[in-house]
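Student: Given below, in the form of structure tokens, are the structures.
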Structure 1
Amino acid sequence: MTTVILANGEFPSSERTAGCLAQADRLICCDGAAKRLLEAGIVPDLITGDMDSLPLPLQERYADIIRPDRDQETNDLTKAFKAAVNPLPDSIHILGATGKREDHTMANVSLLADYAAELAGSGCDIDMITESGVFRAFYAKDAVFSCPAGVEISIFAFDNSLRMSCEGLVYDTSRVAFDTLWKATLNKSLSESFSLHLNHPAKVIVFISNPD
């Protein structure tokens, strides 16, 4: 089963993102994105959030699929993630998590690392698909990724004790100190897969760009 979470960023518009939205086995929508989704003629399986962004008439009309979550210690994306893992699907795709406000984008992308760590060993894959590529995340010592040859790859981590070697990328990462976000960005794949090898398990986010 594939679960899709729609956040309140850039609404899916490309063939890839709109297709992912349409093919979801289960669709969970953050309340801020629900109005746009419903206007597009798509009714989700669940709407969650603190309901401060969903007009009252829509709250009343779709009350049977709304699950309010008033927790002010988490954002709406995390509320949707909590709903998405119960029951646990085979994969979770997050759409609409980037665009609009840059601070929301940075927060949402960083949260992907937390979600991947929570799902480690569960058999459920999670990613964040944007109009320009896909963010993947993992918490482990080793990871292998499939991708088209020649696409740009950026790697983000939050641990300056981390050391990482790679295979299948143009630029070596073994000397990178992950003390700022830009250090391992704008690499490039040499073939249709690449691997990363860490000196200890860590939260890592990988961005794989769409082919030109």
Structure 2
Amino acid sequence: MTPPDPRRHAPAAERNRDPILAILVRVLPPAGHVLEVAGGTGQHVVHFAAALPALIWQPSDPDEGARASIAARVADSGLANLRPPVALDATAAPWPVERADAVVCINMIHIAPWAATLGLMAGAARILPPGGPLVLYGPYARGGRHTAPSNAAFDADLRARNPAWGVRDLDDVTAAAAAAGLDPADVVEMPANNLTVVFRRR
């Protein structure tokens, strides 16, 4: 019997990977190591690694099924600059990755307790060099207000599924980053009412 395919698929990842890549090309260093936190299906990191071969990509996820999906996609890709996934819980310290030149985290902080955001900021500050970027992507409220009715509905759905989840306010995220030693560098409006937010380590 053929074993089941471990690869997961998210249609949104196919839609947003190129807009995100356009930002990464601009803000990531020309070479070095990039840690992806909460890699999910693995679709993003394979796409980014193929497009940016001078960077070494280290995917991670706390979920065993997600890591299996990422591992299968990494193996299928045959890319020399793409590492097998590691288990990484953003709230834990220390992380299994001790240093990176950049950290990328896509669509995590709204589908995780606030402690994961705080852990992400603290962990990125530990492993990044001065000036190293932390790149976030996802939906955010701004100034205490949702940026679109669809985001308000999404927030309500998330909180109904888990009261610890929810669309975060960018002011709160920026304050958490500042407390950890990360300064805001850029906010880019993206398709589907999302933002790419870039912080840099002091």
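Rule-based calculations on the coordinates, nothing more; no lab input. Since the structure is predicted, the reported quantities are computational estimates derived from the model, not experimental observations. Cβ atoms are built from the backbone, for glycine too; each structure is taken alone.
Student: Please state which of the structures 1, 2 yields 103 when volume of the Cα convex hull per residue in Å³, for residues 63-110 alone is computed from it.
Tutor: Computing volume of the Cα convex hull per residue in Å³, for residues 63-110 alone on every structure in 1, 2 gives 103 only for 2.
Student: Given a computed value of -7000 for helix-only ellipticity at 222 nm (-39500 (n - 2.57) for each DSSP H run of 4 or more, over all residues; to 500), which structure among 1, 2 does it belong to?
Tutor: So the calculation was done on 1.
Student: When Kirkwood radius over Cα pairs in Å, for residues 23-134 alone is calculated for each of the structures 1, 2, which structure yields the highest value?
Tutor: 1
Student: One of 1, 2 was used to calculate Cα extents along the principal axes in Å, giving 49, 42, 31; which?
Tutor: The value was obtained from structure 2.
Student: Going by distance in nm of label points 7 Å out along Cα→Cβ at positions 103 and 167, which of structures 1, 2 comes out largest?
Tutor: 1
Student: The value 19.5 for mean count of other Cβ atoms within 10 Å over residues 7-14 was derived from one model only; which of 1, 2 is it?
Tutor: The read-out was computed on structure 1.
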